[in-house]
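No value in this document is a laboratory result; all are computed from the given coordinates. As the structure is a prediction and not an experimental result, all values here were calculated from the model. Cβ atoms are built from the backbone, for glycine too; each structure is taken alone.
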Structure I
Amino acid sequence: MRRESITIDSYTILYTLKTVTHFYNAPLLRHLHAHIVKLGFTSNVYVMSSLLHGYTNVCFKDACNMFDEMSERSAVAWNTMITGFSRLGNVDKARCLFHEMPVRSVASWAAMISGYVSNGCWNNGIEVFREMVRDEKVKPDEFTLCAVLGGCGRMDMIGLVLGKSVHGFIVRNEWGVNVELGTALVDMYAKCGFLKVATLVFNRMRETNVVSWTALICGAAQNGYVNEARTLFERMQKMGVRPNEFTFTGILSACVQAGLVEEGRRYFQMIGEYDLKPNVHHYCCIVDLFGKAGELEDAYAVIMTMKPTANMNVWGSFLNSCKVQNNFKMAERVIYKVLEMLRPEYDGGVYTLISDLFVMGEKWDDAERMRRLIVSQNVRKARGVSFMSSRSNLRT
């Protein structure tokens, strides 16, 4: 276009930025940045915001440098950096930027809440929401409420109380419950174990989609309502809604809980019938299902067909089943291969499991070597986390 002397406008630049960002090409993005400067688009808020967004996806260090050099920062630029730091897990830096903002829009509050929730800092996300409500200058929007409800669904009973208050906020303000907000409510109630309320919200929704159905199915499975999960899955199929990968994870986990081997096998085969490929969660479920039923040969055969190869979650499930079934011969087929994959900082439980298996198989020398390895590499099991509420705060 430049060689043909065709005028390049902001729309052309924005479209080009979107394309370059899609291909994650840092050198090309920097080259385009140079042209943006030469063409005089540095004062165009939309162009510069789009460029900053591109850097957060392609090269975050460049995004930080660009943000620091900006003489005037739009709300979009601040929100982009908050989201970028949150995506990298650095919610403390995101919160610092949030407090530095001269003016916070509803998108800013939503970005901060979503950042906390996506990083498992649910209590912090709820506290930011409370701060937003107290501020009264900005009212929550649909995206903010969905983020808050997502956090509530992971906080057990205290989350249920907070989720109900959000639901009350929606009703008091006479908000229409669209598919996104309705799905968030269904997901929250289902994860908190209130399947009847989740179903009531679901049935009142004017529009539903596969995400709504999946939220209900996974909630039922998570809380042990196996028959309900299966009924919902069949009902969804009859309605012509195609299940996705998450739907199959939910229904397979329900089969694991109830020990429904043949049903689980059928659902696992059904994944391919919907032109989907089994993911690691599906494999974990089916291996766990076969293993608990004592069908270790079937579990092993499934693992051997995995593409890409099995990760530590799958191997850990298989080895644990070998231990439960008191079958060291099956464990011995893979145990040395698994040892080569172990990482002390992440797989402490598997180290202990393998040590126990060596003892079970009367491999005393190997068991002793494992114990020495555990001590020398300072291997520790991942600690569990529990939650308790204290007045308005949630503590771990």
Structure II
Amino acid sequence: MKKPPHLVIVAGEDSGDFHGANLATALQRQSPGIKLSGIGGSKMEESGVELIFPSSRLAVIGLTEVLGRISDIRAGRKAIREHLLKIRPDLLILIDFPGFNLHLVAPFAHKLKIPIVYYISPKVWAWRQGRVATINRLIDRVLVILPFEKEFFEQHNVAVEYVGNPLLDDFASFKSLDRRQNHNIALIPGSRRGEIKRLLPEMITAARLYLREQPESRFLIPVAPSIAFTDIEKLIPANFREYVTLLRQPLATLLEDVSFALVTSGTATLETALAEIPMVVIYKINQLSYLIGKRIIKVPFISLVNLIAGKEIVPELIQTEANPEKIVRQMRAIRDHKPSYNRTVQDLQKLKLRLGKPGAAQRAAAAIIDELKKHG
């Protein structure tokens, strides 16, 4: 009797853990008995993936942050390489996290002749487009979640499939409402410790300034699974804590009860857009990392929202621009101005339609099983 296939999944951040968990669930439904192991977080573990290394030790952003966590990265590399050598899986699934996955994991797996599917591909369209050649050489199939990515990879002769955006599942039944009368504002500082330390203080100061003008305002902060509540609380001044609520719940759930958001650039901007919540996107990293990135990044916007829309529909404040005074100025211009607020909501609704239908994880699982059969 043929033993069930064994697939390895590698995800390196909270967002990857989330998508990896949904993918794992879909794979097990479509291929009962399939065995899954790899690197991820608590959600992947709960979904039935046997973890060999925690992704929380790998979540870094920027050049200097990577240098500070080099021992963890080496430990993760050692763990996944030993695992691949030991079990020789039928297929390897990489989820985003290109610094680790594309450069440290994929070449090693390729040498072992393990088929590789990349789900949620590296953003090579934004920077270091030379990596497309690496993807073409190492990866058997790329599954993308942004509409414009399919065309980009096709132009470079990469085997690619658009499976839809997995975030749509959380917002399929989301009701369009007039939320301006809701006084709650989301402060979404991200899931990486470095960006939280850099950006949450700016958000908190902006919130305090805005509270003086709009005293009925209250602020909700989602806390990622890999972050302790105490790490967030110590960044909030004691005399402001009564106006802030920390929540450990899906961002989609939190967004049902807000009218506006301050969001760190990343996946959360798209989630906020799918909830049809106007926002200000802020981005601030180590200055050295920023200066290096500025020379090589080839896109006109930093947020997925504006990139998908092909124009600026939400403001972006970068580096020194991401200061409390300018954040509040944008809050006034959008949240306190009904025509601007409504226009932003309409733009976000159009963006949502461009992404297609829910069910990305199911379509990705089907594509992976199809790839598995090719190599069976």
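I, II: which one has distance in nm of label points 7 Å out along Cα→Cβ at positions 96 and 152, as calculated, at 3.3? Attributed to the structure labelled I. Computed over structures I, II, Rg/Rh (Cα atoms, Kirkwood Rh) reaches its largest value in I. Rank structures I, II by Cα Rg over 2.2 N^0.38 Å, for residues 272-367 alone and report only the one at the top, that is, the highest. Largest value of Cα Rg over 2.2 N^0.38 Å, for residues 272-367 alone: II. With relative contact order in percent (Cα under 8 Å, 6 or more apart) derived from the coordinates and found to be 17, which of I, II does the value describe? This figure was derived from II. I, II: which one has helix-only ellipticity at 222 nm (-39500 (n - 2.57) for each DSSP H run of 4 or more, over all residues; to 500), as calculated, at -13500? This figure was derived from II.
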